[in-house]
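I've put the structures underneath this note.
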Structure P
Amino acid sequence: MEVCGINHITLRVSDLLKSVEFYRGILGAKIIHKGNTDVYLDFCGTWICLLEIKNAKPMNKDQTGVDHVAFSIKEEKFPRAVKQLKENKVHITRGPLERGGGMTVSFTDPDGNELELFTGSLYERMKSWK
């Protein structure tokens, strides 16, 4: 087997309309597919599927599963992005701060899924964590 990349990531959400509003309105995603219980979003070639699970309960931090999803952002766009998060009263869980070769801020979506904006590259992160 020779996997060549990530096709998409699916996040479970409890309210599809509310989540689409967050990911489009705040993070700037484009809708590429809309179904009855799912929406595929495009972030510059990376797809995220939001899958609505009615009455879903948030995962506990001590469970296995996806810890967070990190989005790349240009360093010059970072201060404005942080300002937008704050203006939209998005729950920031860490940062903004310099970490791992770039600026980072962690926050949650309406269902508590942990997200991150990061200005650095994987190479810079690994170089700083030798």
Structure Q
Amino acid sequence: MKTIINTKDAPQPIGPYNQAVAAGGFLFISGQIAIDAQSGKMMTDDIATETHTVLKNLKAILTEAGLSFDHIVKTTIFLSDMDNFALVNEIYGSYFSGNFPARETVEVSVLPKNVNVEISAIAIKAS
């Protein structure tokens, strides 16, 4: 059994997928990019703004599911340029209060809508 999670406070999917799916005590959050949910505008002026927007979108989905960043057990960060790693890493870390999740960060040749960063996450619903 699975439950679909969608919120108007995060960008609507741009393909045949959902923002998140809850199943088996976990929440699987699709990769989020820097689209402002209210305006639909791409927030790609600089990597800091872009990263904050991605994490804001993740937070909105977590909130809709009744969870927080503390519930995340695994993330994947996709970067179009590994030279952005240090700044993205610093911003990413500021969204957690400790006990960081497992993670990998990979450089890819291109991301949807030519963004510079995309982050997906898995959170645990049960404590």
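Derivation of every value follows stated rules applied to the coordinates shown; laboratory data play no part. On a predicted model such as this, the values are computed, not experimentally measured, just so you know. Cβ atoms are built from the backbone, for glycine too; each structure is taken alone.
Just a few scattered comments:
- Which entry (P, Q) yields the derived value 31 for relative contact order in percent (Cα under 8 Å, 6 or more apart): Q
- Parent structure of the calculated result 4, 17, 30, 26, 15, 7, 1, given that P(r) over Cα pairs in 5 Å bins from 0, in percent, for residues 45-100 alone is the read-out and P, Q the choices: Q
- Set P, Q, criterion distance in nm of label points 7 Å out along Cα→Cβ at positions 77 and 93: the highest-scoring structure is P.
- When mean count of other Cβ atoms within 10 Å over residues 13-20 is calculated for each of structures P, Q, structure P comes out greatest.
- Read-out percent of Cα pairs over 23 Å apart, computed value 37, structure in P, Q: P
- Which entry (P, Q) yields the derived value 2.1 for distance in nm of label points 7 Å out along Cα→Cβ at positions 69 and 85: Q
- Structure with the greatest value (metric FRET efficiency 1/(1 + (r/R0)^6) of positions 5 and 61 (r between Cβ atoms, R0 = 30 Å, to 0.05), set P, Q): Q
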